[in-house]
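Just below sit the structures, each encoded as structure tokens.
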Structure I
Amino acid sequence: MPQDEIDRDVHDVIPAPRSVEGGARGGFRLDRDTALWAAPGTGTAERWLRGTLGAALGLPFPAARDRDEAGPNAVRLELDGALAPEAYRLDVTAGHGAEIRGGGPAGVFWGAQTLRQLLGPDAFRRAPVRPDASHVLPACAVEDAPRFRWRGLMLDVARHFTPKDGVLRHLDLMAAHKLNVLHLHLTDDQGWRVEIQRHPRLTEAGSWRARTRIGHGTSTLWEDKPHGGHYTRDDIREIVAYAAERHISVVPEIDVPGHSQAAIAAYPELGNTDVVDTAALTVWDDWGVNPNVLAPTERTLRFYEGVFEELLELFPADAGPLSAFFHIGGDECPKDQWRASPTAQARIKELGLADEDELQAWFVGHFDNWLSARGRRLIGWDEILEGGLAPGAAVSSWRGYAGGIAAARAGHDVVMCPEQQVYLDHRQAPGGDEPVPIGYVRTLEDVYRFEPVPPELEPARARHVLGAQANVWTEVMDSQERVDYQVFPRLAAFAEVAWSALPAPEQRDFAGFERRMNSHYRRLDALGVAYRPPAGPHPWQRRPGVPGRPVQGQPPAR
């Protein structure tokens with residue numbers, strides 16, 4: 001079937017645009033003479049169209065010097081101050097070509113992503129598969145803008161390392177779904193993943209573990225070979241620059257004061273040496289909540305200030321509209337070692353604190369002030385609310401909605417990422433074929449009905465919900481294919497929740513979304529994404545005999 005006879009439904013775009021008109025027969029046929037005119041400020045979309053879409057379709061997109069020279073056989077890009085920064089309008093007509101106007105460079109770029117979808121799955125490949133095919137954009141007018149500023153994906157590269165090329169691939173997949181924040185979980189008990197020049201043992205010793213548990217929970221299976229890796233400083237610079245070209249902000253996470261055994265294994269003095277033989281610790285090879293936490297000493301504070309100083313240079317605040325944020329974790333910090341530590345108890349007394357919970361709040365507060373003094377904004381998991389926060393700090397609400405509601409009511413910005421809704425490591429079906437089942441059953445429809453703004457949050461406080469984020473924890477995801485399986489197709493549903501102006505969850509047209517996914521699966525196929533098929537896993541996607549950690553029943557209410 002000719003390319004111009006398929007994939008011509010302009011309503012198959014994901015995430016769904018706010019307004020679509022047209023879609024009748026006919027449209028604008030792209031060929032090797034189709035010019036590309038880019039007004040000042042639209043360079044990222046121009047480069048992407050030429051380098052990605054042009055490569056996929058075998059079209060050179062010769063540059064037009066000005067709008068008039070472009071003529072009717074052209075794609076035109078320009079800014080429109082009447083639109084919001086990420087909003088765009090895409091117009092396609094048979095006699096006038098295609099035009100994308102955006103309120104800012106990001107808006108033009110998101111419009112280019114929609115244009116790509118309208119060209120069918122061939123536009124998602126890296127080289128032409130039908131060099132002589134016609135490429136027709138259906139005549140239409142699309143007006144669109146995102147619902148939320150923060151449309152995020154958290155990728156855990158600490159439990160299982162994702163090499164740099166894999167991160168760049170995730171950025172391309174995010175851009176295709178109009179997501180704009182990559183939250184990189186760079187450190188944990190199981191590995192430290194970023195080079196720090198002044199503390200080289202963080203990667204020399206802290207980025208490798210001797211073995212890895214296969215599965216979760218009751219699993220007695222082990223992979224008895226080292227696992228690890230890290231990003232060099234230039235790797236990080238490349239990732240940040242690549243993301244910025246796609247209007248994606250990269251937010252690094254360095255987890256403190258818990259989830260820190262890899263750092264303590266590299267530098268034992270960071271741990272509670274008066275109660276634990278920290279010199280005997282190695283990078284952890286297991287999953288769960290680790291008892292080894294940072295010591296609340298001046299030495300520890302100075303050490304992490306040095307780490308943060310290097311990272312603020314690698315992740316500059318001007319790399320994107322949300323790049324000022326810096327994530328410090330702050331979750332799951334057991335207090336047993338602090339209770340037993342004379343050093344920690346002396347610190348509590350010296351600071352006039354009530355208990356170990358206030359000691360953690362003091363630790364978080366120190367870095368809140370330190371980052372604020374450098375023009376950056378601290379963000380952490382919702383445990384950081386305990387003990388109070390400075391006004392500029394923000395909260396990632398993961399333990400349900402309660403932390404986000406409390407933070408918003410206290411005047412803090414919130415990113416909603418509740419475990420019960422958008423943890424994509426959770427299993428996708430109740431059947432025994434799901435590979436290494438974790439957590440609750442969260443189907444494609446469940447994710448599609450996720451609502452980031454809880455109804456009980458007052459309208460005046462709801463403005464503090466910056467947006468939403470899907471989290472990908474990789475304890476049981478030891479390959480790109482396993483990550484693909486857990487993330488897709490659910491990330492497409494999440495992207496629509498975060499971008500589109502959807503009705504209340506119970507009123508959403510999931511059947512219509514499923515119909516649009518029929519086109520989107522072909523795009524994912526062209527991109528090489530090993531997603532979970534609607535009918536269940538392929539035989540090679542199953543992991544029989546590998547125990548997981550399933551939770552029975554439904555997630556608890558808000």
Structure II
Amino acid sequence: MTADMGLRLELSQPGDLVRACFAPEPGRLPPDRAALDAGLAEHGWARARLDQAAVTGFLTQCQLTDREIDAVIGSVLDGAFELEITADKLQLLLTLMPPEGGRPIAGEDIAAAAASMKVVALLDSAAIGVALEAGSCEGREIARGVAPVQGETARFDSLVQQPRPAQVKNEDDRVDLRDLGSLLLVNPGTALMRRTPARPGKDGMDVLGKPIPADVVVDTPFAADMSGVAPDPNDPNLLLAVIAGSPRVLPNGVIVSPVVDVDAVDLHSGNVTFDGSLRVSGDIRSGMSVRVTGDVVVQGTIEAAHVEAGGDVIVKGGIIGKAEGAHGGAPNEIASVRSKGAVHARFIQNAIVEAATEVIVESGIRQSDVSAGERVAVGTPTGQGSISGGRTRALQAVSAAILGAPAGSATAVQVGLNPFADEQKAEVEARRRQVLDDQAKLQQLVAFFAKHPERAQGDVREKARATMYKINRELFELDAEIARLTEQIKPSDDAVIAASRRIHGGVTLQVGHKVLKVMEDKSGGQVRVVEDRITVN
């Protein structure tokens with residue numbers, strides 16, 4: 001049709017330039033834009049890239065010329081594409097340019113290009129199809145490698161939980177605030193930390209088929225410098241406390257210290273009860289309770305509190321209760337200290353103090369009941385120190401610069417007898433009576449089996465005999481303990497009361513079973529039993 005109009009379209013060689021030609025003849029109308037577009041469509045160049053200025057110029061010349069003209073009005077371009085491998089080599093990206101009158105890109109073209117790039121990852125035919133149908137795209141992923149799966153480092157989860165305040169269910173319920181402290185203590189067998197082992201990673205593969213290694217994961221073990229803890233024998237990834245004490249959580253472990261450090265024993269810490277030793281940088285406040293199996297070291301003072309220690313009690317300050325007499329005050333007003341070791345304090349006042357070995361006091365004991373399994377020593381190297389009021393007892397010796405007070409307050413000092421022997425002997429004797437009852441019952445059972453052997457099924461008779469042997473052995477040990485305590489109840493021949501400066505009137509001195517009441521002030525000296533009577537020399 002375009003040839004009948006005198007319009008001819010062709011591609012110039014070499015190249016893909018579109019050339020338009022028009023030969024005018026009498027009676028032939030010049031082509032317009034519609035005729036030009038129709039001609040391009042007939043050749044399959046409808047989407048050719050046209051130079052609009054050149055097209056307008058050509059059509060204008062066709063209206064004015066009387067001779068054949070031709071002009072380059074555009075170009076025909078085939079479709080194009082680019083493939084790009086990302087920097088991590090995990091993606092193959094397609095950028096597609098549509099054809100402009102030329103040949104479109106086919107899927108095979110893209111596959112061939114990918115193969116030439118040595119891409120071995122499976123091409124995403126669906127993604128390629130969508131791009132080809134749309135005619136263009138930019139940076140569309142058409143292939144993906146396998147990313148490495150990174151492992152997980154070992155994880156350490158603390159199982160140590162801070163104590164929670166007690167819940168009051170009813171308004172009438174009473175809660176002792178001294179039992180609601182925040183001091184965290186653990187016992188043997190308490191679970192402290194769970195370790196989750198590291199999980200190794202999995203290598204990946206890039207689009208070129210080369211492996212991508214996962215990062216190396218170190219399987220961190222529990223810390224090597226832990227103490228007071230051990231892995232569970234049945235679960236090596238579970239950390240348990242092996243001693244009682246205060247836990248300290250590390251990034252990959254826990255330390256349990258048998259020595260607990262607190263600023264003070266008060267309502268904030270709460271009452272303290274555990275197996276171990278306690279260090280207090282401040283005071284043990286009135287009304288509080290401390291029960292430990294180790295030592296108690298107090299930088300401040302022990303007020304009207306109750307302290308029991310399996311070791312020594314060392315008080316840099318003093319032991320001071322509220323009441324004006326250890327015998328007459330209410331229990332919550334008196335300081336009470338009991339030690340299975342020694343007690344050291346700067347002073348003792350309005351207190352009950354018991355020590356299995358010795359009581360050492362720097363300045364003085366006033367209005368207190370003090371007992372020691374060995375000795376009580378009051379004073380400094382310069383000869384200061386006094387005992388006034390109350391009762392002081394020791395098996396071997398009591399020493400101070402001054403005994404009593406000028407006002408003549410009642411003061412009792414006793415040596416030569418174990419102050420704890422009577423009480424201990426009574427406890428052992430009570431235990432012996434209980435064991436004797438068990439022995440009598442077992443003897444009846446053994447006698448019954450002797451008469452009726454058919455009733456002794458299995459190993460019952462052997463178990464009864466083994467139990468009888470155990471009871472007889474315990475009775476032997478209890479009898480030995482009673483004999484030892486009986487000896488300690490007897491007066492010691494070398495016991496002494498030493499007052500280096502003065503003994504005031506009102507002081508009662510007892511050595512063994514001998515008693516001397518001092519009526520008037522007198523110079524100091526050593527109080528002993530000589531020829532069955534008390535002497536002061």
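Computed from the coordinates by the stated procedures, all read-outs in this text should not be read as laboratory data. What you see is a predicted model; the values in this text were computed from it and never measured. Cβ atoms are built from the backbone, for glycine too; each structure is taken alone.
Points worth noting:
- Value 12.9, calculated as distance in nm of label points 7 Å out along Cα→Cβ at positions 96 and 520, assigned to which of I, II: II
- Which of I, II leads on volume of the Cα convex hull per residue in Å³, largest value: II
- Identity of the structure behind 14 (criterion: relative contact order in percent (Cα under 8 Å, 6 or more apart), calculated), options I, II: I
- Origin of the value 5.0, where distance in nm of label points 7 Å out along Cα→Cβ at positions 160 and 352 was derived from one of I, II: I
- Test item: helix-only ellipticity at 222 nm (-39500 (n - 2.57) for each DSSP H run of 4 or more, over all residues; to 500) calculated as -6500, pick one of I, II: II
- Each of I, II could give P(r) over Cα pairs in 10 Å bins from 0, in percent, for residues 72-151 alone, but the derived value 19, 44, 29, 8, 0 comes from I.
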